[in-house]
1. Can you spot which of 1, 2 the value 14.6 was calculated from, given it is Kirkwood radius over Cα pairs in Å, for residues 303-398 alone?
2. Could you tell me which structure in 1, 2 was used to calculate distance in nm of label points 7 Å out along Cα→Cβ at positions 63 and 79 as 1.6?
3. For which of the structures 1, 2 does the calculation of helix-only ellipticity at 222 nm (-39500 (n - 2.57) for each DSSP H run of 4 or more, over all residues; to 500) return -9000?
4. For the read-out distance in nm of label points 7 Å out along Cα→Cβ at positions 135 and 199, a value of 1.6 was computed from one structure; give its label from 1, 2.
5. If mean count of other Cβ atoms within 10 Å over residues 47-54 is calculated from each of 1, 2, which structure is the one that comes out at 17.6?
6. When Rg/Rh (Cα atoms, Kirkwood Rh) is compared over structures 1, 2, which one is greatest?
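Readers should treat all values here as calculations from the given coordinates under stated rules, not as data from a laboratory. Treat the numbers as computed from the prediction; the structure is a model and nothing was measured. Cβ atoms are built from the backbone, for glycine too; each structure is taken alone.
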Structure 1
Amino acid sequence: MDLSPQKEGSQVNVRGWIYTKRLHGRLIFLTLRDATGVIQIAIHKNNIDAAQFDHARKVNIEAAVQVVGQVKVDPRAPGGMEIQCQSFEVIGNAFDDYPLQKDAGTEFLLDKRHLHIRSPTIAATLRLRALFIQSARNWLNQHHFSEVHCPILITAACEGGSTLFPVDYFQRQAYLSQSVQLYQEAAITSLEKVYSIEPSFRAEKSRTRRHLTEFWQIEAEAAHASLEDIMNVQEALLVHISKEVVAHGSPEFTILNKSFSPPKPPFTRITYSTAVETLQGLDYKFNWGDDFGAVEERVLSHQYSQPFFITHFPRQCKAFYHDPDPTNPEVTLSADLLAPQGFGEIAGGGQRISDYPTLIQSLKQFNLPASDYDWYLDLRRYGGVMHSGFGMGIERVLRWILHLSHIREACLFPRTPARVYP
């Protein structure tokens, strides 16, 4: 409903769902909800057919209706506008036992997620998510990345076998993809710079506010790109997305009662070793060589007011494909991007191994059979070049931008270790 004060007096025809209803004798106030928001409908008994007025008086919450009426400015109405009804029609009735009430608990609302997404606040979050993804696509397209669509069904792990979801694939063992990275590495030998926006699946039983078992990522890979190059891409992309979401999502931020200041480049870069020293200086017991968990990331990100990179992780903290640092083979040319104020990791990436012997050695160190990665090894046998990439979690970035209490608020139907319904 694109209504503005300039349309006062004009006649409109709108369709939507009843969000609220108030009866005042000969006057009925309905709040109508559609994809754009809510608008107040004022129905006076003298202005419409008697049967239609009776239908409006009896209509249930969440019924789908069509209203014809005149636009009027009214500061008391939501958004300062209302429609004075001249015609009212029910086009999809609703039962009188709509289950969602103001005092509904979190688990109940998740059980009824198919109904809860009708809430204006959920709808606002989902519109911002769509704007987020469109902004990312625009930036990547403008910078000559080609979008590719990679397989969801895979035969070999990208991030680690312990977090794979097995699938019975015509009497063969297959898995749900943890990342499209390996396929993107094949695509860059044809297209040079590629990206994908697809779901990923991790079977880790992490019950935290920042983990989902099914999540969406923006993943990108670029030929002839170093670690520094790919960090610059992530930085520019995140700044662009943030600015676009703020610039074009103002109505949604108002509905959510949220505000956000886009980050300012350049982002700070610290090494893993420096991060360990920071933790130890804050009296946290942490050994060099261990991977950061949710607690460590939260502590570290509370030290910064802007996103920041942690680089050069030890080999045991990263997957087999990360390129060792030629100046110190104990660490990798890798980087995690963390959001400030306790939100932790939102992206991870780095420079990939481009040398065939080095990749063979890495597979052995990680106890991975080379036969499972024969096609991946072909990429090094025939014209391997320096290349880098990253994965940026859409739900994690949205959680940071909107300061959501839980990552499941940033998606349509969340999947967690405890939830796969509805």
Structure 2
Amino acid sequence: MKRLGSGLFVSLLTTCIMSAQSAPSAEGMNWLQWRGEFNTGFAPAGNPPLTWDEHTHVKWKTETPGVGHATPIIKGDQIILLSAVPTDQKADIQDTGGEGEGNEWMSPSSTEYIHRFEVISIDRQSGAIQWQTTVREELPFSSTHQFGSWASGSPATDGEKIYAYFGSHGLYCLDFQGNILWERDLGRMEKVMSFGEGSSPVVYGDRLIVLRDHQGESNLMVLDKASGQTIWEVPRDEVSSWSTPLVIERGGTVQVITSATNKVRSYDLDSGEVIWEGSGLTRNVIPSPVYANGMVYVMSGYRGNALIAIDLARAEGDITGSGAIVFTFDQNTPYTPGPVLMGGKLYFLKANNGYLTCLDAGNGSPHYTNQKLEGINEIFTSPLGVEGRLYVMGTNGTAVVVRHGEQFEVLASNQLDDRFFASPVVVGDELYLRGEKFLYCISEQGR
């Protein structure tokens, strides 16, 4: 790509992104990766129902095997889920979890049963299970968070192949008929307090990006998506994180941006060299970076609050305290839920609680902060933005719909009889909600 003058390039890039976010694309009729088409939690097309319950606007409800908190992806009429399915075969528990600080409610969960690690295809129109492929069968390597699972990282697709990452239990490439094309064992990870794993793979061009931050030797890996072979790998001076990298093109260079405790970094996708880096966030970083209009936003909220807005046009070398930092915000940031970036507004929840904040994404000024979403006391899902509203799904099955805008306004509150840890997904006018036991399709066509 020919390099443009910085002012002209920023103007053109801003125009392109604003146009993309205001008009549906063909990609918007799918959900191909963890946070959707723009990696922002924003769906560019669709108009799902505002209200539902177990008896209203449920097109179908399918019981899903095993336990998996991975958010589904959707390509055409196929919904792809990951799950860890317990067998009745027992094995000796090998307790090799890491050490660290935690709260009493965050005690890890272990098992003595062999599990099947499965990739599952569900028909989008009927909810029927089309196929289940077991990619590995073994005792889960370590414990996981009591609100986590051994299948928490979302799969990704380039529209042709499925990339399923079970962390310490392997990385797999499958076709859409469920056949395994290749697999890699990337080694075991030691997460702090045996909290389990959850970072998702990212597909970009012919590359597959995997971030492995843990209590051992952390690293960032870029693989050939066709073969699974390593293109490059760089060590990282980081402790456990669960964030998924963000890949964007800026000025002819493709950057891989990572959020973590010690530093926030950008790597050159071609070489693995650090383009820029800055001060890190809190411990246990989970929310993924989001990007629009030339700005990247990174945040975390475990035992502290941190949000940093970075102007990529100024980001080079060490950006700590530089003009590349447009604003910071040190209140009410999320622990587990990721933010939503839509229409020039940045939405995020406080810790793992149902309190919502909305900032102006350009300058960080608050439109409102810490607004209580009644009925949601605990939340591990990330909100979804679509058609002028925000969908927020609580653990207890309560979903609150908030109007997109500068004024806080609740439009609806809905209830389902399940517990929810996977984030909502929209394709067309249908909303997909994965619970612990069931996958729901919420639609005006439902009963």
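1. Answer for the origin of the read-out: 1.
2. Traced to structure 2.
3. On the way: 1: -9000; 2: -1500.
The value was obtained from structure 1.
4. The read-out comes from structure 2.
5. For mean count of other Cβ atoms within 10 Å over residues 47-54, the value 17.6 is produced by structure 2.
6. 1
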